[in-house]
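What follows draws every value from the coordinates through simple rules; no lab data is involved. Source: prediction; values computed, not measured. Cβ atoms are built from the backbone, for glycine too; each structure is taken alone.
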Structure 1
Amino acid sequence: MINHFFDTNREGHPDTVKLFKEMQAGKYEAYTSTYVIDELERTKDDKKRFNMLALIGEYNIEIISANDEAVRLADIYVSEGVIPASKRYDGLHISIATINELDCIFSFNFKHINRLKTKTFTALINVKEGYKPITIATPGEVVEHGDDE
């Protein structure tokens, strides 16, 4: 999602910027995981990497780490076929948010995170494992839209 903040040509850019403004205004508490930081640090474009990492500080986004329980839950998502083993990071994004009792994950990853199968089966697994389901959405599904939009 952080990519969408900077890339004006990407679908979802305006809603992503709006979401960040709503976070800054205190409407939402924002979190990210150490796995997102790892992904951002692998960005080859130095300027883009710097800007994306700086955004986290600028918007006071709290960084949360995985623990053994998050790893265990992500492994269940993989073993149940919800998340491919090669995309385990995607499962960790969901499990870290789940065990930290966050309400929502914002994602434009329609291949492995923000898709019906993942939303349905991670919710079922979470409940089976004693956690609440987590909402997975795009910024456009939650930001305020005026009557003229």
Structure 2
Amino acid sequence: MFARLIAYFFIGVLYAVGPILLIVAIGASIPTFTFVHAANPAEGTIIGFDRIYMPRRSKDVYLPVFRFNANDGKTHMIMADSGVNWVEFKRGDRVPILYLKDRPESARIATIPQLWMPQLILAFFGVLLTLFSVWILMRRRSSTRVVVTI
């Protein structure tokens, strides 16, 4: 009886985790979505990489530093706020940039990994766990059906 209760508890948690991850992914996407739709496009150039220690990862990461010209006529130099897929960039690469008109320091590299990777990872695991939960539920229902023949 106790083992069954533990199993039901873990299955219940599994049923909840997938949808919760999807909700968190949607919630985390709202600020990025708002930024993308309010931002001005520009073209920038990768000028180097800054080594930063990331306590979450317990290691050093290299964040790209890029330069771009904003509508205000000034050249701005910004360090990307995400080390996701920094390997894809090389010094001298031209990259698309998005920035808020009144705040050029808000500039971000406009690639899917740089803008959306955390939300995509959350959504992927949310969908995976939700589908797995539905599969368990469907399998359980099909195994508990009673066939009555007359």
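Data table
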read-out: Value 1.00, calculated as FRET efficiency 1/(1 + (r/R0)^6) of positions 67 and 131 (r between Cβ atoms, R0 = 41 Å, to 0.05), assigned to which of 1, 2; value: 1
read-out: For volume of the Cα convex hull per residue in Å³, for residues 51-114 alone computed as 94, the structure of 1, 2 it came from; value: 2
read-out: Entry that produces 0.20 once FRET efficiency 1/(1 + (r/R0)^6) of positions 11 and 43 (r between Cβ atoms, R0 = 41 Å, to 0.05) is calculated, selected from 1, 2; value: 2
read-out: Read-out semi-axes √(5λ) of the Cα gyration tensor in Å, computed value 47, 17, 12, structure in 1, 2; value: 2
read-out: Which entry (1, 2) yields the derived value 2.7 for distance in nm of label points 7 Å out along Cα→Cβ at positions 107 and 123; value: 2
read-out: With percent of Cα pairs over 17 Å apart, for residues 3-58 alone derived as 43, matching label from 1, 2; value: 1
read-out: Mean count of other Cβ atoms within 10 Å over residues 27-34 from the coordinates reads 12.8; which among 1, 2; value: 2
read-out: Origin of the derived value -17000 (helix-only ellipticity at 222 nm (-39500 (n - 2.57) for each DSSP H run of 4 or more, over all residues; to 500); candidates 1, 2); value: 2
read-out: Among 1, 2, structure where relative contact order in percent (Cα under 8 Å, 6 or more apart) as derived comes to 28; value: 2
